[in-house]
Structure P
Amino acid sequence: MQNIIVEKPYRFIPPYRTTFWSAVLRGLRIHQYYLWRSEGVTSYEVRDVQRLRQSIDAGHSVLITPNHPRTADPLAMGWLTVEANTHVYSMASWHLFHRNWLNAWAIRAMGGFSVNREGVDRQAINMAVDLLAEGKRPLIIFPEGATSRTADRLQALLDGVAFIARAAAKKRAKQSPPGKVVVHPVAVKYYYRGDIRRAADDVLSDIEHRLTWQPQRHLPLLARIVKVGSALLSLKEIEYLGQPQTGTLAERMNRLMDQLLGPIEAEWFGRVQTGPVVPRVRNLRIKILPDMVVGRVTPHERTRRWQQLAQIYLAQQLSAYPPDYLTRPTVDRVLEMIEKFEEDLTDKARLHGKLKVVLQIGEAIEVSPERDRKAEIDPLMTQIQTSLQAMIDALAAASPLLEA
């Protein structure tokens, strides 16, 4: 399990308000260096930047809502700030501030502030509303709330984004003169320009070795990926269900995720929850973690809760594997799949380099201060999701298919 949970009491970390260090870091292209060194991103393109620039020049408060396929995404936003010639604020998960002091300083210097993903962080929400209503810089929030490594599919969006946008719109409407809040969805897509067969063979051979197999190079690449994926899923089914399961891939994955989450949800909520996995995981962490971080549990109970956290983390990992993702086998989807295999096994995926990131900026969506209460899902979230998915689909169409 990746180190994304900090077992200590949460403390809100605000952004630096000065633009001095942001300007220095942007001018030195520090994000470019780390994108290359840590993420393998070697080139970029920002499309339709004039849409964002027009909103800024018009004096609107701007909320930027990108999809979140890779850990490189926050750094990739650096190119957006360069091309739009703007500074930004952004929400960043609290665990990112605990990697090292330099990382924590750089996040704050670039306008980042912490958000506790494992609870209701009113300080972060209030800060986001105030900064957005203030309108001095665009605010970036990743509405998926977690990375997926599936750039062509959106995870469920967190509706807190709409709450922040509408609360800021109410504040701006009361200002003199009143102003607007607009949302610009931004689709993020990475294109791999290296040798996909060589990259896949390196990763799959290592995994096959872990499975005590000989490298399955006699198989076509897609068949080899499916075989490895089936083996990894079967191992987890044996661990949690006693034996490999039958049925379609979607049925097997849903059955395993229900087994991972259901008993824990029954304990903490009195019933099994429904809906997308990521919000279910977040709700469980909100229940499980508070007593742990303040030391109000026995060593035995702490161990038990860490086991539960590991189970719900596995459910979240599984939810990021769309069963039909490789029915359109593009080079980029194949890369994402083998990276996910390796990351989920080892908590880290190797760098393959030669990635080009494209940032497609969407049209402005004006935010109304009031919400249609009759709608089950906030219409603003529907608009953001529809805009994002349309841009994602267009970018996905440019990915080359894997050659037979």
Structure Q
Amino acid sequence: MRTEGFFYKKESCRVCGSNNIKEAMKLTPTPPGNNFLSEKDLGLTEETYPLDLYFCEDCHHIQLGHVVEPEFLFQNNYSYVSSTSGVFVEHLSDYADTICDRANLSEKSFVIDIGSNDGTCLNFFKKRNIKVLGVDPAEEVSKIANRNGINTLNEFFNKSLASKIKEQYGEADLITSHNACAHIDDLRGVIDGIDILMGQDSIFVMEVGYFLDVFQNKWFDTIYHEHVDFHTVAPLKKLFEPYGMEIFDVERISPQGGSIRVMVQRKKGKFLIEKNVEDLINLESLIGLDRLETLKLFEKEINSIKIKFKNLLTDLKTSGKSIAAYGAPTKATTLSYHFEIGVDDVNFIVDDNPLKQGLYSPGKHIPVLDSSSLYEMKPDILIILAWNFAEDIMRKHKKYGDEIGTFLIPMPIPKLVN
């Protein structure tokens, strides 16, 4: 497993191109958070890469300062599959219903999904007999989508690909993207492609994690190499303006630990600009997300949470408690490295994603098992690493909480829950 040389330093802002970007926060370097290992790979060296946040003094965009090559991140055993999360599947179903009504989509419409994963989202449009096309760079999940009847291109989305799509399929009525536009280093290249595919009445809808929620709830573990951008509304407004586009609505939504749904149209399009666009921009400024010193304070608060979590974990181990974890999301790698959690602390991780079962966590090499292991091995404590789905997980495994052990939620305040 050769990983050296797969990253580079970012010298300019992804949104405005300015070179006036400054380091705001340092986290512990990690290997790529989704690069799970098979048993035969355990003896090989894994490289770790810097995990530092930078702040643009000109447009106030927050971003990673170092980039791991996307070919290595997304075409090297990438194992996230949308359909394994019942909560997220329900969210995508509701989204499809909502946007079909709002955009007045019909059987004559054409929908493109950037970062379409296994086609879960597009399937809800296909059920309405709407023509769909997915674009995703991860080979295995693209194969899953195509096997399930969702026409999917196994490619990175960019201006060149957009031109080919337009030539073959025409303009899109809706271009959508769910948690993909935070993963793309050449963000303006993506908007170049969207510009090609949008007609006068088309709309682009992107859902991305909202850094305001990350900041307020101390969810630092959403910072990992796949997320090169940490979005707020003010910089995004500036991103679209040179393309003759405008944000006409922004909704705060719950998946992925606090996100925003950003809706974009051509300037002077058919939708009125909603008041909440400017309201969120004003809120971001009030909280201080347009100032470097605010992010410096965020780093201190995270390190304080680390101390509390480590103390609680030490107390549990000292008292003889056996400990396991639930969920092997990418963010678990950030948390395990920065909070110094290893195989000596956690015996195993259970995860519902079959692509991760039987593998070992990046760097820390904690075995990942299916959820039946929870009831066979009966750990006293279960750390919910997929904290943004904690309520759903605790409901699903109520039997564990009633009869076996105690849940431990690490963020934003470490706490035991029965």
Structure R
Amino acid sequence: MALSPMDVTQLAAVDATRAARVLSEVRSAALAGQRAPVAPRPVIGQSWERMLRSGVDPDRDVRSGLLSREEVQRRRESSRLRHVLPVLREGLLSVADVAHHIMVVADEEGRVLWREGSAPVLRKADGLGFEVGADWREEVVGTNGVGTPAVTRRPVQVFASEHFVRSHATWTCAGAPLTDPRDGRLIGVVDVSGPLETMHPATLSWVDSVAKLAEARLREMHLETLERLRAVAAPVLARIEGRALVVDRYGWTAAVTGMPYTRRLTLPASVSAGMRWLPALGRCSLEPLAGGWLVRAADEPVARDATRIVLDLRGPRRWSVEVSGGAGSWTRELSPRHAELLYLLAVHRSGRSAAGLAQDLFGDPARTVTVRAEMSRVRRYLGSLLDHRPYRFAESAEVDVLLPDDPRDLLPHSTAPALDGRRTRTAKP
């Protein structure tokens, strides 16, 4: 009887040995270019394709050089992951130890910074090179529960021979990415791993839930920081006439005067004091404050002609939009969802309705509420450079898209139906 990818996952919950055998056959056939008894899950199959293109040897046990103890400690002290360790430990460690798992926390570069849990499992992890200071990026050690969630930007469970490197086939892991709520950047991955027989289909949901609790803690910390900045901002704004606001280093608004409240202001990638052009306000003066910036809006009109927009999608994990024109230039790093939306609008220069974008992203034209909410956030920093009804780039703007050399590397995190076809041909709008 043929098995679907979902059937294999369910089978693993009741018969891990048989499921591992089936997946070993799937992996061997897929790597040999032969017809497999069952297709790998899409997230796994796409990862395998990336590994084959990047030249990772599936039969070689790759051991990367460990970071020094001093470098690990430096990264621990500078990473925001340290603030959520108590949340991760409370949510994962007690169960992980009983279930013969370990908890692993890696930074955005895939370096293992913390590793705790069952002592026997820690010793087994040592045998795989899964140690503190190890480089566990996907392009280094193949498909795995740390590197693959960092690329796809979503939780991923990797079971048995779903691992690309053969020596990891006795292992099971489930990892979830952790992002900084201030700017949406990836700050790391939390993973729960253990021997093959410890696999359970509910593990991924458990790890993802705890990761979301950790991100909620980071949001609380950010709100606390904004409250402290408001105390500094109040007396400063009270003495100012005209339009002004105080924002933190990431552009989040603490207080305003003389203008409507805006939740966040797009700041240049490299912020410094002086006159700057900002999308929402035009020319502004920026003055440093403790923990943020005082932004005073100038009232003279700003020329917006000859604007060039460059959408840079070449990287596997980071994407950006750069806007330049007569009034200056600025760059903003994009979230995965905003990278998808702006690429689709670059492809469809004549415009796309909310229903059309919902179909492109989700295969469901009814999901317009999500699309409109995200497009509202995009327009906060692109402003008049984006029109709506339908959504499209302004006709006066010149739009360039920088794409990866291999179209299959286009936004690897994305599951959007509209992206699938473009990864199989030269994806040039």
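Derivation of every value follows stated rules applied to the coordinates shown; laboratory data play no part. All figures in this text were calculated on a predicted structure; none of them were measured in a lab. Cβ atoms are built from the backbone, for glycine too; each structure is taken alone.
Quick rundown of the values:
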{"read-out": "Highest-scoring label, criterion being Kirkwood radius over Cα pairs in Å, for residues 143-222 alone, among P, Q, R", "value": "P"}
{"read-out": "With relative contact order in percent (Cα under 8 Å, 6 or more apart) derived as 27, matching label from P, Q, R", "value": "P"}
{"read-out": "Origin of the value 22.8, where mean count of other Cβ atoms within 10 Å over residues 31-38 was derived from one of P, Q, R", "value": "Q"}
